[in-house]
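The data blocks that follow each hold one structure.
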Structure P
Amino acid sequence: MSIQLVYEPPTAQNYVSLRLRSGMGNKDLKRSQIALENSLFTVSLYDNEKLIGFGRIVGDGGITYVVSDIMVDEEYQRKGFAEQIMNAIDGYFDENTYEDSYICLIANHPADLLYHKHRFEYLPENKCGMLRDQQ
């Protein structure tokens with residue numbers, strides 16, 4: 001195993017393939033390419049030429065930032081690779097955000113435990129997270 005961390009987006013094909021191999025589900029190839037091109041920050045993990053992990057930050061680059069698509073190939077999970085991705089994301093935030101920046105994510109269980117170690121907290125009782133129904 002020769003793991004390399006790269007601060008560039010993967011191809012849309014590799015991104016979609018990793019989504020499937022990590023259990024995140026399929027996405028349209030063309031829309032995936034657009035999403036990758038419009039990311040503020042990306043971090044990719046490769047084992048030789050194979051994309052095995054990925055994470056990104058989207059947002060406006062001034063106030064609002066959203067952590068998205070943290071994923072690791074099922075064959076490589078529980079080996080610390082998601083932690084490496086989050087460390088890279090933390091580095092971006094440390095260098096590019098401010099005290100009043102709005103930084104959020106939506107976590108699936110049990111990934112919330114990983115994010116908690118990276119200073120993400122559950123919303124207080126007077127706030128709630130919401131998703132828009134697209135149907």
Structure Q
Amino acid sequence: MTTTTKSLEQKIESAVARLVREHLAACEAAAEGAVRAALGRVSKPTAKSSRRKSMRAPAPRRSPEVLADLQERLYQAICQHPGETMAVIGPVVGATAKELNRPATTLRRDGRVRSVGERHATRYFPLGE
């Protein structure tokens with residue numbers, strides 16, 4: 001090889017090496033900035049923040065009298081609208097389907113109603129007393 005070829009190869013190698021160093025430095029700086037930004041958003045855990053933020057305070061407990069009244073109103077509504085879902089029966093009773101879950105379970109357990117279906121498609125039928 002001639003001297004010119006060797007010097008040209010050296011120039012190319014040094015240029016490539018310089019470009020690789022610059023690229024690595026830019027990648028490192030970008031990664032460092034991303035880590036700093038991510039760590040800046042994370043707060044230090046405290047005793048209160050160690051709990052999940054999505055946890056809500058529990059609803060107040062309903063008294064046995066309130067549950068019994070709601071259970072009777074639910075039973076009467078099921079007798080008036082046999083085969084309907086809680087979405088239909090709930091407004092008749094004046095409560096949401098979630099609020100009627102426990103009274104409905106008690107009525108089923110006591111053998112006063114039966115249910116057919118699953119989840120939101122569950123239909124309720126009265127049984128003879």
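Worth pointing out:
- Structures compared: P, Q; top value of distance in nm of label points 7 Å out along Cα→Cβ at positions 105 and 121, i.e. the largest, recorded for Q.
- Source structure (of P, Q) for mean count of other Cβ atoms within 10 Å over residues 73-80, computed value 18.8: Q
- Source structure (of P, Q) for distance in nm of label points 7 Å out along Cα→Cβ at positions 17 and 33, computed value 2.8: Q
- When mean count of other Cβ atoms within 10 Å over residues 57-64 is computed for each of P, Q, the largest belongs to: P
- Each of structures P, Q was scored by mean projected area of the Cα convex hull in nm²; the highest score is held by Q.
- Computed -19000 for helix-only ellipticity at 222 nm (-39500 (n - 2.57) for each DSSP H run of 4 or more, over all residues; to 500) - originating structure among P, Q: Q
- Parent structure of the calculated result 0.00, given that FRET efficiency 1/(1 + (r/R0)^6) of positions 41 and 65 (r between Cβ atoms, R0 = 25 Å, to 0.05) is the read-out and P, Q the choices: Q
Taken together, the values in this text are just the output of simple stated rules run on the coordinates, not laboratory data. This one's a predicted model, so the numbers in the text were calculated from it and none came from an experiment. Cβ atoms are built from the backbone, for glycine too; each structure is taken alone.
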